[in-house]
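Following are the structures in question.
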Structure P
Amino acid sequence: MYQSFIGLEVHIHLLTKTKVFCGCRSAFGDEPNANVCPVCLGYPGVLPVLNREAVKMGCMVAKALNCTIPEKTWFERKQYFYPDMTKNYQISQFASPLGQNGCVDIEGTWGVKRVRIHECHLEEDAGKMIHTGAVSLLDYNRAGVSLLEIVTEPDMETGEQAEVFIQQFRRMVRYLGVCDGNMEEGSLRADANVSINLPGKGLGKKVEIKNLNSSRFVRLGLNYEIERQAKVLDAGKAVTQETRLWNQNRDQTEPMRHKENAQDYRYFPEPDLPVFEPDAAFLKSVEDAMVELPLPRQKRLENECGVSPEQAAIICEERAFADYFESAVAAALRISSGLDKKSAASRIANWLLTDIKHILARDGVALSAIGSFTLTVDRFARLVAMTADGSLSTKNAKQALELALSEDRDPAVIIREKGWEQITDPAKIAEVVALVEQEEAATIAEAREAAAAKNQKRRRTLAAFLVGKALEKTQGRADPRVVGKQMQAIIDAVNGGA
């Protein structure tokens, strides 16, 4: 039995409009080599200028990960030769990164596990190589894009824990608005370091798995690698320190190259960029930009609104979706005096996670785009409030919802026009019940016989049938509770309330 040690290096593209050291547009999917200039192409004599917004976003992530932001931070040149970086070095951070010595808790079947954050450092991304047959093409649009790298300590033990870390981290940076978290487009990508050893013997020989572009592949790649290394050690051999790639078609890792050591890069201070010293105004701007993070928000909604942990987790998956939920609850409380916060939240959550979520998926609207949804918060809240106070049946509410979306109109107006308001007047309902009593005399007699025979199951079945007949006559508008009471009174009339 071996002990596993997993550390992650997570890279995110920060959502700055321009690159980190020049004024070129930072965007995915543009025409190759359209967003380049002498600075990001590494022409001789050019000078980089630090993007202040990139530093601010990096500090926001560092703060969210409970890192310390140093009094001074600076940049180094990381030397290496590779065709995707024309100047043969990358401006990065080594000695004094933006964020240092943080931690984050991840939750799962293992309980709560603390993962230490070694550092968060800001750097420029490299270009993109496109291999086609015997030819390699280079697109430098990505060269110089603001890249933040988060390095954890080797505190995780399984692929499942690493997967949860990635998922939790992705949700966090999307909440902060600093990264779109799109792993398929490469704006969030991860390298995983894993080693195994006998319990109590410390770290083993580290193997790095490069460029994992989904949290699922992180899990699969790490679990495969742990098993592969165990087989190597069981055979009496030594694990080779190397870099490997995940082959998703074969579900296995494969060798890429022998692992370099950090000193191979020959870091030295970047002479063209001054030391950055965050002042009080800058730190306040970072503090002001922070938002309530997903996990604390999830716990708060569980406590304040009484929603289940499962419901809270889905609601808080996207910041816009959670904002819509909380705004709808507040609107429902303004509209209806008969709702308290927990009952309003329960109704809103049930609608959101069933009908509304289904409609969003059907219409191709992402949860993060619910702010542009034609069903505004106030319209939604009015619909929920009407079902809560008994003035609208659930059936008619769903019909009104569909029409409100297709016609982009207030459902309350549609309900009035269609005459779908719930009938709650006992006198009006009594008229309908009397008609059913005449038409279904045989059924009522059978229900009375079942009641007299103490056959409660049969009596309830027949009573439900009669209630359905009454609702059918009112197109579902009659309050089923009032109908049920009146119908039961008719059945019990000659049975002494049996």
Structure Q
Amino acid sequence: MKQIEFHARGGQFRERLFRAGNQLGKTLASAYEIAIHLTGRYPDWWTGRRFARAVTGWALGESMESTRDTLQRLTMGRPGEWGTGAIPQDCIIGSPKRAQGIADAIDSVAVRHVSGMTSRLYFKSYEKGRTKLQGETLDFVAMDEEPPLDIYTEALTRTNATGGMVWITFTPLKGMSDVVRLFLQDPTDDRTDINMTIDDVAHFSDEERARIIASYPEHERDARARGVPILGSGRIFPVAEELIRVQDFTPPDLWPRIAGIDFGWDHPTAAVWLAWDRDDNTVYVYSALRESNQTPAQLAPRLLAQGDWVPFAWPADGLQTEKGSGMRLAEQYRNAGINMLREHAHFPAGYAQEGRVSQVSVEAGLMQMLDSFRANDPQEYARQQQVLRTGEKPLRIRVFASLDRWFEEFRLYHRKDGKIVKLQDDLMAATRYALMMLRHAARAADMRQAARSIDPRRNHNWRV
């Protein structure tokens, strides 16, 4: 459950962005956390940040009216019904202080903490500017709806002395704004991004989800339903997720498999596994892995768990030699037991003659992926089939619904000024490498038969 993940990450990160579609419960989760910290009444399952003392915090929205209608309503209840929100009535000390000039708006409220001390919550807004937010020292700041960058920075500064935290909950209708870029393209050890989509919400049926998504303007659907920043023409895969998402199942042993790996260290190493239904010419992305700061030896057990026989496609940078060991990176993985293909990922000979740039063209790989995603649409499938030889079927790609990290990258993969943004694209790259080498997909039975046919005295690696 994404709300639980949002709370849990507060135990590790000072800065949290909770991106979600409209009416999915993000602001309710924020209000709940506000109340938990103010009262100190942490539930047994709570793994997030804990305060053993009373705290001081801010709750902010775009305007005092919007703050009143969202965070104030959800933490305090409606006017005249204080104590019916997330903060229990028996914890509210006296009457809340009213804000001047805004009907039914609260300026501040005192809350009884389990320690016997008094916590305080202040309701504020972005509209008066950064200078009106100076001076206070805070334990937390909860921001509902996207703030300007200077407002966010000022709010974070208010928590520096206490080592406190700031979290934001919003639907990213402003696209790749400064604040969104901060979280998605400039990650730090203190900063994290949580994304909740309409598919993560269990109380909607499939029919209700489809109806809600269809009710939004097409250019806003990903933002309002899935918390995806509006990327417009910059998005590399402008394809509806419904076209490619499929419920998990166990691929038959008869389907050949192949995996792709994108090497990394500070940015993650990523791997994906594909199963190929040759009869239907459909590839299923059924597993994915993304880990940072892991050596080949450390990653090997998790890679091998999917089958030590599965061939791995890898990029040309696997030919680079490590300074310390003098060994190529691809060879390090091979020595760790991974079935690395003999050559780096490339399209087959003659591919360039079909109008592509080169056998290792990134753009050609992306276009192959885009065409295969789009082929899940019946009309597009028919169009692609017309340009193929008789009897051939267009290649389609489907992705298991459980692969949240894969879909996160898929949603945010975009260009800026015509160039691919090389951030959070690791699983996309691994998928591209595997597809480029799909012709080397193999079945376990075939690989083991090949192994038995090799004379072990020849010191020959039977792997592909």
Structure R
Amino acid sequence: MSEDLGITTSKKENIGEWYREVVTKSGLADYTSVSGCFVLKPLSYSIWTTVRRGLDKLFKDIGVENAYFPLFIPDKLLEKEAEHFEGFNPEVAWVTRAGNSELDEKLAVRPTSEAIMYDSYKDWIRSHRDLPLKINQWNNVVRWEFKHATPFLRTREFLWQEGHSAYASKEEALKDKKSVLDAYQEICEDRMALPCVRGTKTQKEKFDGAVNSYSLEHLLPDGQAIQGPSFHYDGENFAEAFGITFTDEDGEEKNVHQNTFGFSTRQIGIMIMMHSDDCGLVIPPRLAPTKAVVVPIYNNEEERKSVLGMAEEVNEKVEDCRIDNRDHKTPGWKFNEWEVKGVPLRIEIGSNEVEDGEVTLVRRDTGKKTSVKVEGIEKKVKEELEEMQKRLYRRAEEFMEENTRETEDYEELKRIIKEKGGFVKAPWCGKQVCEDIVKDDTKAKITNIPFKYDKPEDKKCVRCDERANHWVHFAKSR
């Protein structure tokens, strides 16, 4: 493979440039003439489709239904949000003309759908019999809020799902928190091989308009944290803003209680950055559209016929497999290309393999080669793919554990963040003033208050002398 088609930058030396090379040279995405907007090429869109299919099933299991609302949102509806939630809306893209005519009211290109959905909810919900209402939509959103775009991780247009549910009470609303977070964690860990830390966002870091926010946080190879999918209990805030009320069993009019939750194509970027290497993309097998590629190796027409015959036999036995029978590319070129593209298994077949009735399996994550008899190859391929899936998760989990450090000393906290990065577990009093000081001193924020930690006993806040109420994770974040 020519140098410009391979990965030329080291992940360790320049993770940003390495990431951009992996994304483009593997065929995941491409740049466009629109600043901050990218093409999701067939490979990445196939991965997203598999994620969507899995998450959609989990949502349906908890009673969430799909719908679709307009892309355009009237200014008056966004203003209704702005009256209640200062800073809630990101910079939006506006439509002000249609052809040669000025619009009577400018329209926002959807930055998120609360405004347009809740304008309908107020008409759909009248009685307690109309509740709960659990609706999700898979769509695209546009946010013109930054300067430096990064494919998947920070883009002006991206794909996601946004769930919006309404209930008669706080207790009913919060029952869904665990179910939704469980669904997110299953996709992140079981499909994407990404360990995560579940927890509560601080009031400073929560979603504007929410009473409380909950997130799954990931740790990237450069030691920075990044937020994954999130769930928000919005209480009666949006009900008051949009007039979403119902009549209860006693005939009393009340506000609904609401949740919002979302999972976006950012997760693909996190997955790429976590698992891939200096040879290119690495895709967890459960998400790989092509799980194995057969590369036939021959020197003449006689060998070609027998090798391709065995290749067809293998292709029929192995699920999600393809044969690379391009004659104008050398086997070595093909090996490198499929490494860059992240196919989990390569199956090499030459004349020697034909004579022995076996093939050579090559794992993408380890490069390990194994000779396998064609008879029974299905079982061996499944075993190798499953082991690769588990290894990717174990490796990422070990990295997160090794880079989660604990301290109760403020000077040590600052040193860790500056010199090592990662998550820093520390006791916190719960006051924003200490949270702000840490961020000013270190550029690190509280990613969340992990569910897995008990309350600290007889501990002082890492920043002040007051009693600590929480163990939290501090980290620099993308």
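Bear in mind these aren't lab numbers, they're just calculated from the coordinates by the rules spelled out. Everything quoted here is computed from the prediction, not taken from an experiment. Cβ atoms are built from the backbone, for glycine too; each structure is taken alone.
Looking across P, Q, R, the calculation of semi-axes √(5λ) of the Cα gyration tensor in Å, for residues 213-268 alone that yields 37, 9, 8 traces back to R. Taking distance in nm of label points 7 Å out along Cα→Cβ at positions 5 and 237 as the criterion, the top structure among P, Q, R is R, with the largest value.
Looking across P, Q, R, the calculation of helix-only ellipticity at 222 nm (-39500 (n - 2.57) for each DSSP H run of 4 or more, over all residues; to 500) that yields -11000 traces back to R. Once FRET efficiency 1/(1 + (r/R0)^6) of positions 69 and 253 (r between Cβ atoms, R0 = 35 Å, to 0.05) is computed for every structure in P, Q, R, the highest value turns out to be that of R.
Out of P, Q, R, which one gives 1.06 for Cα Rg over 2.2 N^0.38 Å, for residues 293-364 alone as computed from the coordinates? Provide the component values of the computation, followed by the final result.
Working: P: 1.06; Q: 1.30; R: 1.01.
This value belongs to structure P.
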